[in-house]
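Undergrad: The structures come next, written out as structure tokens.
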Structure I
């Protein structure tokens, strides 16, 4: 039996969405006639980004557990029940041969339902510390695709497949020239450039540190490309108004251009962001999101730090330490080069194709 149809479930952030799109494109490259349906959460960015990438998506009315505002969680049981009802209808109409989960609110009900019906399931755990939902679902999954080889404490050894983290093709195989990238952002060619990103949704501590000290960065001869994250541009507008050698936007669509232009990347430590940094062989200063489940961003960042590919600053100390660390590191070209080379060695190329082939081979073997 061939893999004729597959549901890809999950989303919420670019760290889930872009790898999912990469795997979908890899599946379509192997089998152009395969039917692919995405399932995401209504109101989340996948409902916009997936159609833009040329794929159909269905939305579930679901949300995650809010750790900071416990009183808003009263509706979760009702949303979960309605999601399972919606998933049942989707399965009846689409009839998937397999389901691939990438994480996010919508991933759990789709994979849980698939497993209850005996449909093959595959999970991608991008982080170095597995989430509780994936640990639970991993027990019945056909395979769990992971980024590193230290995940045996979370999943059964016979279900693990070390794939690396899928990176968008335009980043993994970027052909953009430095001069071209600098011109795209209006930067001066040859001038040291810092790329600041806090993920697709932004990072308050990073934005605050940069906004409060932007003139200091510019005065020491640096130029900055800055993605503030959705809804955050107005917050920093006053601080950046009229500043030269500064490019600020809510979202950077052409991240391959941004990475190419950068001599240093300042970023959160989401697994996919780190995979992109490694793919582009860039030195980085990482500020892990402190409220990530099981503090997995700190664990992610530690992998790069322990391999001499990055420096790490705690979220709490970002406002007092980040700027000085950026300035000091940017003055040490030898360390920048060494960090970049070390980062490149951590990248697993063509993870999207490895995952796609593993899913297809498993279905063919299982039903052969």
Structure II
């Protein structure tokens, strides 16, 4: 039940606002919209607004779409020929709009995902605050990287590579994403400032949800003393700034992982597909609504970023076509675009298959 509720909530929020971004900018640019659908397949229910748009909820909740008046299919992969449209339909069609307007309509979906994520993080930080644990070393594991580097219980990390550290979580995030990379730690040891150099060791660990992940580790534990953690509350503007920072960190960490994956420094078995996401969503939903909101924001950023990749069939692929059109002064031929879309579809299906295979392997190992 928790899995069903968690997945349904996350998919509905992420998909609805992504498609709403496309819809609102399309309306603003004068494009007629035939259908706004959450989900695919047969309609469960819906209504038609005064502009003639059919708002519908469909049975397969694995996506959604906005279909313009000149779209030949629900994926907006191809448009009808102008010869098939009436003069009124031509005036309100997507393909009749200037290049800038078309690009804005396409980009609006991913941008909406980032806006929603920032709004959710802002609300969470402003209403519930953030638990901050001091970057204080409670214990050092024998034989660990930290012990060899000279860390001692009671040390407080104040900086890493010159950047100020304000919490154990912030330090942990940097260490986890910097395996095999030397880091310079600024330490406050009983009032004395010292410098230590340590290279986080790449190790496989189990995260909070039971997933196997590889990350950088030093071999230190945080302090659990009540005096070493606080509930930090933010005003609306500060909460907004923290929300933007959180989204930026998600994007940079995702891009860093992909870069390491392409360059052979990371393994692709860290990718998760629908099964893994459903499992996490169910476990998060069983914790609290706040945790579910936070996961929704994280996945909204991820979906927005993924859709900006220059892969045909994704929004980023359409933007790539428009960039080529801007440079050439004319669009690619319909045949070239169809070939690109087939290649893009093959890439996405391959990625989905591989990620789902990873999920199944992880489930068998648990």
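Undergrad: On FRET efficiency 1/(1 + (r/R0)^6) of positions 7 and 247 (r between Cβ atoms, R0 = 35 Å, to 0.05), which of the structures labelled I, II is highest?
TA: Values: I: 0.35; II: 0.95.
Biggest value here belongs to II.
Undergrad: Determine which structure produced the value 2.8 for distance in nm of label points 7 Å out along Cα→Cβ at positions 303 and 343, calculated from the coordinates; the candidates are I, II. List each step's numbers first, then the result.
TA: Details: I: 1.5; II: 2.8.
Label of the source structure: II.
Undergrad: When percent of Cα pairs over 25 Å apart is computed for each of I, II, which one produces 54?
TA: Working: I: 54; II: 63.
Answer by label: I.
Undergrad: Let me ask you something else. Consider the structures I, II: one of them gives 3.6 for distance in nm of label points 7 Å out along Cα→Cβ at positions 55 and 255 as calculated from the coordinates. Say which. Don't skip to the answer; put the middle values down first.
TA: On the way: I: 1.5; II: 3.6.
That value comes from structure II.
Undergrad: If helix-only ellipticity at 222 nm (-39500 (n - 2.57) for each DSSP H run of 4 or more, over all residues; to 500) comes out at -13500 when worked out from the coordinates, which of I, II was used?
TA: Numbers: I: -13500; II: -16500.
Comparing all candidates, it corresponds to I.
Undergrad: The value 3.0 for distance in nm of label points 7 Å out along Cα→Cβ at positions 111 and 167 was derived from one model only; which of I, II is it? Don't skip to the end; give the middle numbers.
TA: Values: I: 2.4; II: 3.0.
The read-out comes from structure II.
Laboratory data are not the source of any read-out in this text; all were calculated from the coordinates shown. Just so it is clear, the model here is predicted, and its values are computed rather than measured. Cβ atoms are built from the backbone, for glycine too; each structure is taken alone.
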